[in-house]
Structure I
Amino acid sequence: MVKDIISDAKDRMLKSIESLNMEMSKIRTGRAHPSLLEQVKVKYYGAETPLNQVASVNIVDARTLGINAYEKSSIPDIEKAIMNANLGLNPVTAGEVIRVPLPPLTEERRKDLIKVVRAEAEQARIAIRNIRRDANSSFKELIKEKMITEDDERKAEDRIQKITDEHIAIIDKNLEAKEAEMLEI
């Protein structure tokens with residue numbers, strides 16, 4: 001019973017960290033990365049289709065993405081979708097390849113993005129603490145139902161606290177790495 005609760009809490013905490021990493025990967029650092037265009041939807045045969053289903057996105061150099069459309073006729077739609085995505089990117093078509101140069105980030109914009117990243121990290125920390133609270137309340141329920149002793153509960157709470165501390169340390173490490181990446185010029 002206790003092991004199930006701890007296992008469930010671990011799984012949920014890992015999912016919180018994965019979610020944080022996904023959110024952080026969407027935040028632009030001035031470096032080209034295909035995930036920057038993940039949320040772009042292209043009008044393709046009348047339907048909103050993710051960009052990665054109508055074209056391949058690759059890195060040309062540190063500050064440029066290259067997009068190769070699977071169908072030449074969809075190139076104007078892809079350009080339009082990127083411009084309408086409010087990412088501050090201006091695609092340039094060169095024959096069958098669309099190049100998307102990333103403008104360098106200003107110091108002010110970097111600081112704003114760091115605030116956003118810190119807020120995301122704090123949300124992840126809160127989620128992990130909420131998972132810990134849920135697990136601890138589950139242990140209290142087990143005591144009420146006389147399924148575990150108070151000593152077992154104390155041991156389980158200590159175990160959950162250790163797991164919580166480990167996951168928060170992972171969040172802090174990921175946050176430091178992202179901040180360092182964003183401050184690079």
Structure II
Amino acid sequence: MLETDKKLIINGEEFEILLTEEQIHNRIAELGRQISDDYAGKTPVFIGVLNGAFIFMSDLLKNVTVDCEVDFFKLSSYGDAKISSGKVKLLKELNCDVNEREIIIVEDIVDSGLSIKYIENIFSEYNPASMRVVTLLRKPQSLKYDVKIDYIGFDIPGKFVIGYGLDYEQKYRNLKSVYVLSK
């Protein structure tokens with residue numbers, strides 16, 4: 001599968017480009033500047049939600065100019081399906097102490113809001129100084145939970161997307177652009 005066209009056929013399904021590599025990188029640079037301004041003089045801990053957020057988080061951190069630390073959660077709510085199972089499992093816990101720290105949760109996509117709600121519940125057991133959420137993608141019409149997203153890369157339609165960290169059966173995360181299922 002080569003990313004040379006504006007359309008991809010995967011498992012007999014057609015995907016078309018939704019966000020180009022250039023659009024993504026330009027928006028991430030803007031988010032990095034905004035976060036840097038908001039956290040001037042502070043040292044936030046960026047906590048990526050694996051596996052999907054690792055590419056976004058890497059590029060975001062390249063655009064953040066304040067000192068920061070990094071850690072990861074690993075959650076599962078999809079498995080190999082195209083829609084959430086409705087249940088979240090914690091597969092990897094934090095390694096850092098977040099007590100009285102400035103926390104920035106980094107998500108690849110906020111769909112129903114279930115994962116963010118789950119993370120909010122986890123952090124209610126800790127004592128962070130603050131917690132904010134940054135996501136590359138948000139599907140506003142798919143939200144089922146009232147969650148606050150502080151930094152949003154793009155609002156997108158409520159369709160299945162792949163690429164730039166987002167997978168289909170654990171593949172296609174390495175696509176440089178974001179593709180949407182055509183039908």
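Each value in this text was obtained by applying a stated rule to the coordinates, not by laboratory testing. What you are looking at is a predicted structure, and each value in this text was computed from that prediction instead of being measured. Cβ atoms are built from the backbone, for glycine too; each structure is taken alone.
Some observations on this one:
- At a computed 16.4 (mean count of other Cβ atoms within 10 Å over residues 8-15), which of I, II: I
- Identity of the structure behind -6500 (criterion: helix-only ellipticity at 222 nm (-39500 (n - 2.57) for each DSSP H run of 4 or more, over all residues; to 500), calculated), options I, II: II
- When Rg/Rh (Cα atoms, Kirkwood Rh) is worked out for each of I, II, structure I gives the greatest result.
- Structure responsible for 3.0, with distance in nm of label points 7 Å out along Cα→Cβ at positions 56 and 88 calculated and labels I, II on offer: I
- Identity of the structure behind -0.34, -0.62, -1.21 (criterion: log10 I(q)/I(0) by the Debye sum over Cα atoms at q = 0.13, 0.18, 0.33 Å⁻¹, for residues 16-63 alone, calculated), options I, II: II
- Highest-scoring entry among I, II, by Rg/Rh (Cα atoms, Kirkwood Rh), for residues 48-95 alone, is II.
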